Structure P
Amino acid sequence: MSGDVTSPSWAKLRQVVIGTMHHDDDVAAVRASFGLGSAFADPELHTLSLTDATFPLSSERYLEFVGPTGDAGPVASWLAKVGGRGGFVLSVQHPDAAGVRQRCIANGVRVAIDTEAFGKPVLQLHPKDVGLVLEIDGIAEPSVWFWDDINPGVEPSASVDEIVGVEVPVADPAAMTALWLELLDLGEASAPNEIDLGGAWVRFTPGGPSTNWTVVLHRSKAAATDPGLAGITFQFV
């Protein structure tokens, strides 16, 4: 499928979420390395005892860092198991969350969370079934997103200006690609083991399951540097 989201079945990568036990330090490192301005917070996460910083990198995509506010809770436990930092959630906008839910049932994929946010359906699929926490945000209008009213916009001096794609290590890249295509009703892969999500890709690689993702960013200025966060790799194109 191409990046055209006007076709009957489409999906768009909206947010790449990194989990970290070192939230303040990581946010400062990323701001310095990528020339980013102040982030904004997802107002829904405070009630879940999570601290959050969301950076708009382009008009459609966001890089987000979340961390627990204490040592207890499922996110803190997960981060302790993976070494304190790792790829956590990919948020994907889809026009038919109910259809995704039905295909999850048909394929034996667990829906860990089935709720609403700002009046829109939100599903989170179990990471042991789909390789990571895949969040399905049921918003039918391709140009509409949760943060349209609070998004401060991209930082003009930023040295990165887009999320190009994310590489995720899994046990069986071909099988995981086929499963995601089935759940999202997207037809064929855009490339071997790769899924186009509205102009940004997710590529499954061997060697997993692992939270050590590679996040590929478009470098708009030469000043962009790797922030050096163990457990996450940033690459530039």
Structure Q
Amino acid sequence: MIEEGAEIVYGSHPVVSALSNKKRRVRTVFTASSPDKRLRKLVGDAGADLIVRSRGFLDKITGSACHQGLVAVMGTFNYGDMDDMGGLIEILLSKGEVPLFVLLDCVQDPRNVGAIIRSTLELGGHAVVLPERRSAGITPAAVKSSAGATEALPVFRVSNLNPAIEYLSRYGLVSVAAVEDGVPPQEIDLNVPTALILGSEGKGVRPSVRKRCQYQVTIPIAGVIGSLNVSVAGGILLAEVSRQRLKL
């Protein structure tokens, strides 16, 4: 039933987002209950098959019970490359928008990747950039965690973050790394084209990446643990960018 090379996306928001945004082809949609009129139309417009199957079947193909009775079988995720990044920036600048890209340095938990993509989309960001190695990609868990934002936001994959940072700087993007010993983000002008770099859960932004960044920022914290989950930190920093740009 599941074709070779296909990928599984599950959960109401992710599946509806995939059907609505048409970023990649949806082949089949499985539902555990009688589909309503809206779902039938979305599936029909996408040219996909709609099949009613048991929850046990959905549990089996997803490896999870958290599918909310809705699963899509899709084509593989299509990442953009470096040239695609430049094309997107040119489009944004031509529209008078201020580009905001989020670069993830070796973030290996797909749920964090998905959560950051969701925050990026909802807080006015334009793209997320992932390295090919030592980084989670767009897995079913990432799609579920993103609530389908992976199907709406451009995601690029590059061989190395350092050339990507230099490439973005040629388009005028200021690079800002989240670190433990930087300045508060409120002290940095983020109402300019920005590349926000977030590091891995354990080691943070690597020194080789950090030294290429123009600014380093730190979120002030008062708790005894002394650190934040990377997706939480990313959401806070993206909210600060949004605040500055909306002049709140």
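Values in this text are rule-based calculations from the coordinates and carry no lab data. What you are looking at is a predicted structure, and each value in this text was computed from that prediction instead of being measured. Cβ atoms are built from the backbone, for glycine too; each structure is taken alone.
Figures for the structure shown
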| item | result |
| --- | --- |
| Structure from which -6000 was derived, helix-only ellipticity at 222 nm (-39500 (n - 2.57) for each DSSP H run of 4 or more, over all residues; to 500), options P, Q | P |
| Structure (P, Q) behind the derived value 146 of volume of the Cα convex hull per residue in Å³ | Q |
| Comparison of P, Q by distance in nm of label points 7 Å out along Cα→Cβ at positions 14 and 198 - largest value held by | Q |
| For FRET efficiency 1/(1 + (r/R0)^6) of positions 134 and 214 (r between Cβ atoms, R0 = 25 Å, to 0.05) computed as 0.90, the structure of P, Q it came from | P |
| Source structure (of P, Q) for relative contact order in percent (Cα under 8 Å, 6 or more apart), computed value 25 | P |
| Ranking P, Q by distance in nm of label points 7 Å out along Cα→Cβ at positions 30 and 46, the structure that comes out highest | P |
| Distance in nm of label points 7 Å out along Cα→Cβ at positions 22 and 54 - highest-scoring structure of P, Q | Q |
